[in-house]
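> Once you scroll down, you'll see the structures, which are given as structure tokens.
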Structure P
Amino acid sequence: MAARGNPENHHAAPRCLISLHEKANGSSSLDGEGIQAWVEWEMEAMRWRVPVEISREDLEALVASSGVALEQEEHRLVHEGDWRRWGARGGRETLRRYGTEWFALLALRRWGRLSAEDLDAARVLR
């Protein structure tokens, strides 16, 4: 398990907003993909109380200025409800990044066959 005092940078306006903003504003087509990108951007922007019509430059400045140092455990608790949503958004990219072994461990944890401590220990080894 990681040391309690490890600081992590938390953003009150998360960095993922920048890529969502790019996807939503990068296409002029109203196909299913373009509409989905806009809906995802709008929902996350509202969730984090960011104006939907914000410019990219202003969004980058907002995200950069919203960073604060939190202890690792506190930071993960703050985002506890976000991981599932962020992971689902990543789709295949998330699977590619973390691999099938990690997803298998997450499934075991979800089904109660792996303790939180064992999952944390596996995270350190990866």
Structure Q
Amino acid sequence: MNTEIETFDNAYPNRDYTIRHIATEFTSLCPKTGSPDFGTIVLNYIPDKTCIELKAYKLYLQAYRSEGMFYEALTNKILDDLVTVCQPRWMRIESTWKGRGGIRTVIIVEYQMPGYDAPVIPAFYDDTIACKM
């Protein structure tokens, strides 16, 4: 995957605030079957010095359409990539996957900057949204 994630300067670096991006049409490939997996990716983060630019983020997510990865690895890789690029104070990625065989999967991974005491931010996962997938 060769898509660069761009950032821009945070206009309010002295204030904690949460940014939430919800990508409802995420697609990747099952590494076992090659069939498409459909999910929602929710990115929540408290920026430090930089914020993630949305068009670049969209293109980054779209690059997964041809990637074969298990849900767990994919969700952790997104977190690692985004943390590396924007170095947030706190970040959470939630991936919610359309059911297969009656089983839906939700993966939640988090990062917290060392020494930063993150506020409690409830998870986004909403069963009513997931049921519509």
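Every number in this text was worked out from the coordinates using simple rules, so none of it is lab data. Everything numeric here is computed off the predicted structure, so don't read it as measured data. Cβ atoms are built from the backbone, for glycine too; each structure is taken alone.
> Identify the structure, out of P, Q, from whose coordinates Kirkwood radius over Cα pairs in Å was calculated to give 15.4.
Q
> Supply the structure label, taken from P, Q, corresponding to helix-only ellipticity at 222 nm (-39500 (n - 2.57) for each DSSP H run of 4 or more, over all residues; to 500) with the calculated value -7000.
Comparing all candidates, it corresponds to Q.
> Looking just at distance in nm of label points 7 Å out along Cα→Cβ at positions 28 and 116, which of the labels P, Q belongs to the structure with the highest value? Intermediate values should be presented prior to the final figure.
Numbers: P: 5.1; Q: 2.3.
Comparing P, Q by distance in nm of label points 7 Å out along Cα→Cβ at positions 28 and 116, the maximum is at P.
> Something else about it: Where is distance in nm of label points 7 Å out along Cα→Cβ at positions 44 and 68 largest, in which of P, Q?
Structure Q comes out on top.
> With relative contact order in percent (Cα under 8 Å, 6 or more apart) coming out at 35, pick the structure among P, Q it was computed from. Write down the numbers at each step before the final one.
Values: P: 35; Q: 25.
Traced to structure P.
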